Structure I
Amino acid sequence: MASYKFTGTKEGKKISGNVDAPTKDVAMSTLSHQNVHVLSLRATSGGSIMSKLPIGKPKVKQKDLVIFTRQLSTMISAGVPLTRSLTTMQTQAENKYFGSIIGSISKDIEGGMALADSFEKHPDTFSDVYVNMVRAGESGGILDEILQRLAAQVEKDATIRKKVKSAMAYPVVILGVTVIAFFGIMIFVIPKLGKIIKDLGGPDAELPVYTQAMLGLSGFMQKNAILIFIVMFIGTFFFRRYIKTPKGKYKLHSTLLKIPVIKVILIKIAIARFARTFASLMAAGVGVLDALEVTGKAIGNLVIEEELKEAADQIKAGKQLSEPLSKSPHFPAIVAQMLAIGEETGQIDTILLKVADFYEEEVDAVIDGISSLIEPVMILVLGGMVGIIAASVMGPIASLSQNVGKE
């Protein structure tokens, strides 16, 4: 919890003081509900040091969000007033940061604000999809049903993310170990082996080209190790900054969709998210164009999001959604066909949920298949690296040792 110092006016009088809140937006909301017109607001040293660092920024876990959504739905279905429901969940929240957010939402509701509008003030916790579905549920009087759908959707998204992270964890660790081992061997081991080769063969010894290349690379890395690490750090820093820009992120997403194996996984995940999110929004009564806009942002890929924006333009021109999607290079033909059937029968949400289930199973199958292939591939990579080093260094040492013995 951070502390903020404010100055403002209340009932025509100038006041100042401190307010504790998890974020600046929450602090503004709290003061607003106290009828304070804020003139200035800044963080003080009252908050913990870690709360001011990006690495220490508190987050709400998907598990906490699912529990909150299901509990809120159950209480609303049972007829418990919304403010009382939120107060109860605030006191029971294990995540203190999330508890403070729920408390802020409760105050907003007491002040007459709509639930969706209060959720919208916390974008790091409640996504656009979440907010728009809640808004649709409020307007349609089916908030409890919508929250049940949201809980199921959050669980599905969390499951997919968990499987992808699990599949990537092993190769990332192995790759990191490989890179560290490579630098260690090239900087510390190869120079010593190179000295042995020169001592055995003398300055005029003829070495294979690949051995000379290995020794030359090792010498360069040993002399410029600090410079290499600085360049790598700076390059990584600027690359991360670039891919956070709209242009860089679009370029990254476009490149990933061209890599064979990764392309298959990303497209299947995107189709599953599109189908489930779009179906949920349509079932909640959200308009097609609004549902497309929100769904595009939820997919997580700017290239496919751009295709959905183009599809929205064609819908405005009088076409059905299935028509532009049938021409998309990333949406499989079966999706457009199923969507066309849904448009004809008026059951878009039901059919797209079946599509989502199908592609989520496909994602599971692809990830499981890749996971089973990762280990032998990484073993081959490591074995190849060791083999190249052995052939480049140990072979000439053995050959020169035999020549010395004969002499």
Structure II
Amino acid sequence: MLSYSDARQKVIEVARDLEHPLRRDSIEIENVYGRVLASEVRADRDYPPFDRATRDGFAVRAANLAQPGARLTCIGELRAGGSIDASVGARQCVEIMTGASVPDGADAVVMVEYSRREGDMIAFDRGSHTGENIVPRGSEALSGDLLIAPGTRMGYAETALAAQAGATRLEVFATPRVAILSTGDEVVDARSAPGPLQVRNSNGVAIEVLARTAGAETIQLGNAPDEMAALRKAIERGLDADILILSGGVSMGKYDLVEKVLSELGAQFHFTGVAIRPGRPAVFAVCRGKLVFGLPGNPVSTMVTFELFVLPAIDLLGGAVPRPVPILRAKLAAPVHEKGSLVRFLPARIEWVGREAHVTQLLWQGSSDIVTLAAANGYLVVGPEEFEGAAGDWVDVLPRRGAL
């Protein structure tokens, strides 16, 4: 049985080798957040395009302020976007605002806090040095420099950078299409009133949210019963998408039929189990040239395995580099004892005490316990051996995406 890191790497290798043409869209910059850039963005001019003041104060020649107590004549004012005809000469200064272009002749800006106005004269309480409080022209980027490379997922900073460079219509990779199919005779639509032995389809909704926030377009196929012909028909519909995600039907029970149907359809299995809890019976295959994930039916298992295995596939089929598993370090807030055999992802609450992250394992009722998962903002990650952790011990934690 593969470790979760080996299983994840297998997904990445298979997805990279898949013959999947990356489609492209051209969209306005207001709609680009979360999309993956398909063409580069380069600087259309130097940035900043002029020597820029970073403080409100006075533009001076630093040599005139070699010693504190200098008094200079103020010959004008400069606000952001403004200009002045005069050049700063010996014993002169210009009042300047943050973001304004430093006038000719000046090579430093002294903050207004270190000055006193005495009529037309400005007295300075401290000296200065060349370059003080100035960002030189072209120090952020030179005209023609690469600002954003293809394959970058556009966040707010990247979007602002593209706008600054005038790239207001961008070519991005089309989002991969993900079909979602739940299974099980006991599962009913989330909008239905369940019978006494039925459960609402929370998995289908959760996977749809997870896939959309990962950058995919979703196709909801509903639920298939535990019957070979009906399940096969639903799976064949799902294979029209780029990725098919099934939840349930992947364990060893008599009515766990997903692997049997996929085998009949000619699927090539890359793993049918992973050494983790929850999520051990996770399945990954390629069927008719499409990536197929069979995730366990218990909701916590579904969500953990999606983050570990489906997320990198969505990244790659959307033209992006796979996001790493963001495992961090935190201190145990209370002792933890866990028996060994598998790597465990245990619902937990991560909080900060000063600058240190502290984590508390939450009491849960197993991998069907969504109530506890909703109260958690991450997972305590415990290795396969028996674990005995004391309060204050450093441990691994995996934040729940979007919860921190």
Structure III
Amino acid sequence: MQALRTRWNNSYTVLLLCWFGWISIYLCRSALPPVLPILIEELEITHSQAGLFATAFLIGYIIIKIPVGPLAKRIGTKNILILSMVGYGFATMLNILATTFLQLLILRFFVGLFQGVHLPVANTLLSERFKRRQGRAIGFHESGPNVGNAIALPLSVTIASLWSWRWAFFLLSLPAFVLAFSTVFILKDDKNVEEPNIPPETNPMEEIGLRFYIQLLVSLALAHAVYNLCLQTLFNFAPTFLVESRGMSLATAGFISMIMPATGFFAKISSGFIAEKFGRINAICAATTLSGIFIAALTFFKGQYELAIIFMLIGLVLYSYSPTIYAYVTAMLPLQLKTTGLSLVTMTGNIAGAFSAPFVGYLIDTQGYNTALIAVSSSVLFMTSIIYIILKNARVFPNR
């Protein structure tokens, strides 16, 4: 009993540490979108160029995905997480010295490079500790970005208004160093983690390679691409949309943009329960469909209250299915394939996000916000039908 209690205490400690890791990541990552209207004016850049900030970030985020598994095994999970925290914290802090578009672009790349470590490493860590309850654990873990995003949006605007946008980056980078210091003492080295005396779960497909799961991985990669298309569109351009197209002040735009990740917190912590009740396939496809519909609805309303409600609805559906995707991958794949499979799925989604951000920016520059949002909505609904068909025919196991 004592061994079991120790195991769960350690597991929840790891869960909270990883959760705070996500918050720290999104404090750094979300410092940019709220001040983007200021940068567009100060640096005299287009919306398409502004979209390249997301591209640079996601290129770094993608590059690290494949080697992160072998790196974690080579230097240890604890060491690679600490290196990640210090790296993205320092890259964010240096924005206080940036004066050109190119400098900001390079720093954004390094933020993405170091932040890309967290998701596959942390989710694999949680999958092995929580086993059958990993869906709920990962759902809670994935609520961290929403907390960090919801804090960063108004805080970044406030700091930029009081001092400058550079100080927003500097101050929001500090929690990363605090977390890295805490991780040194809190997280046990891999080799020191004691496994409880409980019979291990067996996977009948343990000896089958990644190719057996190709249909599942392709469909989930497409679902993650849809998620990134929606997320990058709204994450990068929601504040500028509200300022430029709906005539709001920067402060109001920051607070309304905050509604989406704030409500998304509840979506993520409940995602595991929803997937268990309705099935993962239904949960994913229903959420993508509603995301597309609500994004289109942004083009029909102009009032602050109506737009606030739509952003709330988007947050409730958009953020509900990324944890389900991650839990689906880690639950279905054997241990030796979890990190690689998760990296491939998220890498595909991030590639979609890297290309979609500047393309959506280009549509905004040439066709306006309404056309850009309708194009995103239509693409989401079309891709959802393809995802549903592939998932229904994929070779998977129970709890589909």
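Quick note: the coordinates plus some simple rules give every number you see, no bench work behind them. In this text the structure is predicted, and so the values were computed from the model without any measurement. Cβ atoms are built from the backbone, for glycine too; each structure is taken alone.
The table for this structure:
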| quantity | calculated |
| --- | --- |
| Highest-scoring label, criterion being distance in nm of label points 7 Å out along Cα→Cβ at positions 330 and 370, among I, II, III | III |
| Rg/Rh (Cα atoms, Kirkwood Rh) - structure with the largest value, from I, II, III | II |
| With helix-only ellipticity at 222 nm (-39500 (n - 2.57) for each DSSP H run of 4 or more, over all residues; to 500) derived as -5000, matching label from I, II, III | II |
